[in-house]
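Just below sit the structures, each encoded as structure tokens.
Every read-out reported here was derived from the displayed coordinates using simple, explicitly stated rules and does not represent laboratory data. No experiment lies behind these values; they were computed from the predicted model shown. Cβ atoms are built from the backbone, for glycine too; each structure is taken alone.
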Structure 1
Amino acid sequence: MSWQKVRIGDFLKRRKDAIEIKNSVEYNRITIKTKHQGVFLRNSVKGSLIGTKLQFTVKAGQFLLSKIDARLGAFGILPDELNGAIITGNFWAFDVDNTKVNIDWFNLFTSSGNFYEICNQASSGTTHRKYLDETKFLNFAIDLPDINEQNRFINKYESYYRSYKKIEAEIENQQSHLQQLRQAILQEAVQGKLTKQNKGDEPADKLLQRIKTEKQKLIAAGKLKKEKELPSITEDEIPFKLPKGWVWCRLAEVCDLITDGTHLTPKYVDKGRIFLSAQNVKPFRFIPDIHRFVSEEDYQGYIKSRKAEKGDVLLTRVGAGIGEAAVIDIDIDFAFYVSLGLLKPNKSCIYPKYLELFLNSPLGRGHSSSNTLGKGVSAGNLNLSLIRNFEFPFPPYKEQHHIVAKVEKLMQMVNKLEKQVEQSQAQAQKLLQAVLKEAFSNSRKEYEMNDVVTMAAE
């Protein structure tokens, strides 16, 4: 390639098309995302709702940047559908001299670490409020191949990029299928379709009766509170037929206790007792590492009648992850917030990991989602009384262990497939990066590319 030093200001010209905002007109306002994510529609609003009445219009194909966040990669090419949108003075628009630079080539170049550094060096101010200096920015010189070389490279890159997008689409398709496979495995597990039933196992109805007898003894001894009698499961509530030896029951029938964490707003301290919330529970993963602390006094009050132990199951009751469950698989003392539900299964009859599996299965998650919106005392929360009433497919005890072992084996195979897909994705990105690296290298400088870049035409 034939390269030469060219000032950015030689092919970028600042454009200021001022406009006075009219109250009756609706305007498209844009945002420029950092990390070279490009230019997007922020919103469409009436002029009466826009405080700054002097703004600027922009045209498709212009190069836009944020004078505040340019050093963080906030720049991009304005797409056709945002032609005529408005910006404030904090965003700058530049016309591009197409005789000197191919706009797609320049868009790719702006993903390089070198361009980020140019923006950083041309910015000044406090650490958190640096502004780009237009004169400094436009006076920076970059190594630029002639326009014909730029055009040839873009044609080559577009061909590679189309291939990459096809590979990416196929990878996304494979990842979607793997996720569906995970869900199918869990669903078939709670339907008893993954394992061969052993006729010699003690049937679940006998286990259920034993749990009931043990509960009555604990209630009589004052160790458990007598709970409201649960309604019988109707035919309409049964989603599928269970194998012989299994039985449908309410979730509360197999748990000694179903409760939640403290409803009091915690007072955090620098050191003390561990306090957890919904963020510490993901499907099949109890992750207490990131936590806060409460005082010993508050801790003792929080855990009264709700002390969690190894082998208990935590269930998220709020947020986007409602219904996600994990077994407490380590010895750890902690208090927890109302955002979590605590399930204490009768461990002589219920394998905690089977309960965890059920709650994370499509059946269990379906129970959680259908019993959340607008239901219970607090709309948007998974109410405890509804959790207690979940219809639970109860297998023989030994069968629960077989089911969990089978699921873990199958999930290991899925994980292996998923890793292969991720490796394919990484390899595809490496190949595209190699093309970029080759294009932006010359005898004087090799540009370090940050990420795979989306074509401006998209």
Structure 2
Amino acid sequence: MDFKAFRTHAHELVDWMADYLETVEQYPVKSSVEPGAILAKLPDHPPDKGELFPEIFSDFQQIILPGMTHWQHPSFFAYFPANSSPPSLLAEMLTATLGAQCMVWETSPAAAELEERMMQWLAVMIGIPRNFAGVIQDTASTATLCAILTAREKASRFQTNQHGLTGQPRAIYASSQTHSSIEKAVKIAGLGKEAMHLVPVDPAYAMQPQALETAIREDIEKGIQPLCVVATIGTTGSTAIDPLKAIGEICQRYEVWLHVDAAFAGSALILPEKRWMIDGIESIDSFVFNPHKWLFTNFDCSAYFVKDKDALIKTFEILPEYLKTERDRLVNNYRDWGIQLGRRFRALKLWFVIRTYGVHGLQEKLRHHLRLAAAFAEKITAHPDFELLAPVPLNLVCFRYRPADVSFSEEKLNRLNARLLKKCNETGKMYFTHTVLNGVYTLRMVIGQTYVEQRHVDAAWSLIQEKAQEMTA
């Protein structure tokens, strides 16, 4: 493809992209294809000769698009959002065009210095103390692994990297509602699944500090070394908020690394009225949140902050001769701040998003989502056949269908709600997911998509009621 053809097709794609975002509501939110359906339409072997772009793009539309779930659909209420926005898309186009590998300052000075400034902007926006340094990771899973590895190295005086894991067993603590990535990180870090100690939660599904301290004391008595506590601000199941101040005091008392996973909920900290969630932030060691979830920045972009920058770098730094430059001591070489050597220019899309919306514009969009969620929760509470199953501190509403005039066992209610979820999602008009809280099958409605409005929430609520009534008619 020459540059003349590239220019023509690029304009065509931009028009298609704009049309897609304007008309995305016309697509079913969730793909309904069966397993293997897309694979069956793809040739077994690559083409011997190059094909024309119109043919390739036609296959994208005819084969690929029907197998896509539309995360930018305003009726996407599943999981947590992976929000995008027009300025973020434009920045991604520039990032792809530049094609830079931003592993060290030398390979693209602007990328390194823009990342440094964007992390400083985010720190101010969400209330991270000035003595923290920040770096963009790909995901919160990677950031948490970095935290656990740094905690491991600091506790061993950086001997584990040198000699491997030896000596006494170690322990990592998190609530029973913690994200599955924590267990995965513990295993990857070589600590073993048995090192993962789950702490009980209170009725609001937040970690119980007293139970945490008891677990730490008991482990010390058994000769187990406490390495790290992972507190969660906004659990995946119910957006529960672990009490950071009390947990931080315990970690300081026993000299245990405290990492905070705020992957989704951290974006809400740009709102002054939500800063209560990080009361005690001065006691933590590391913190992560994902602008690619609820801050309108394309995946992937995970903001990781650490108090002891030197410990982070010492954990990951390797300096082969071919990567040495004369400016290494004057700049941030972010390849030493995490697992990846190769790094994308992720800071550019953050810069575009923050400058386009401004802090006040971002705040208003989040407040809009919070208002929609609060109104939806009120409708659940007011309806005799539905009930809330968890507090609603943010924009996730956990509920279930429980017909008032029919007596169902808990097991049958679980099956009933699983059927309700399936029937609603099969329509293609909305998409939401579930979790299990205290053995109860729980419907999760996350109202945080970039383009969601009241009419989308109202339509989803009407559909949920309609399908519920059909099942028990």
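Here is how the numbers come out for the structure above:
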| quantity | calculated |
| --- | --- |
| Which of 1, 2 yields -13500 [helix-only ellipticity at 222 nm (-39500 (n - 2.57) for each DSSP H run of 4 or more, over all residues; to 500), calculated] | 2 |
| Label whose coordinates, when relative contact order in percent (Cα under 8 Å, 6 or more apart) is calculated, return 22 (choices 1, 2) | 2 |
| Distance in nm of label points 7 Å out along Cα→Cβ at positions 412 and 436 - highest-scoring structure of 1, 2 | 1 |
| Structure (1, 2) behind the derived value 1.18 of Rg/Rh (Cα atoms, Kirkwood Rh), for residues 68-331 alone | 1 |
| Top of 1, 2 by mean projected area of the Cα convex hull in nm², for residues 20-147 alone, largest first | 2 |
| Structures 1, 2, by FRET efficiency 1/(1 + (r/R0)^6) of positions 124 and 284 (r between Cβ atoms, R0 = 30 Å, to 0.05): label with the highest value | 2 |
| Identity of the structure behind 211 (criterion: volume of the Cα convex hull per residue in Å³, calculated), options 1, 2 | 1 |
| Distance in nm of label points 7 Å out along Cα→Cβ at positions 36 and 316 from the coordinates reads 4.2; which among 1, 2 | 2 |
| Mean count of other Cβ atoms within 10 Å over residues 132-139 derived as 22.0 - corresponding label from 1, 2 | 2 |
| When FRET efficiency 1/(1 + (r/R0)^6) of positions 100 and 276 (r between Cβ atoms, R0 = 35 Å, to 0.05) is computed for each of 1, 2, the largest belongs to | 2 |
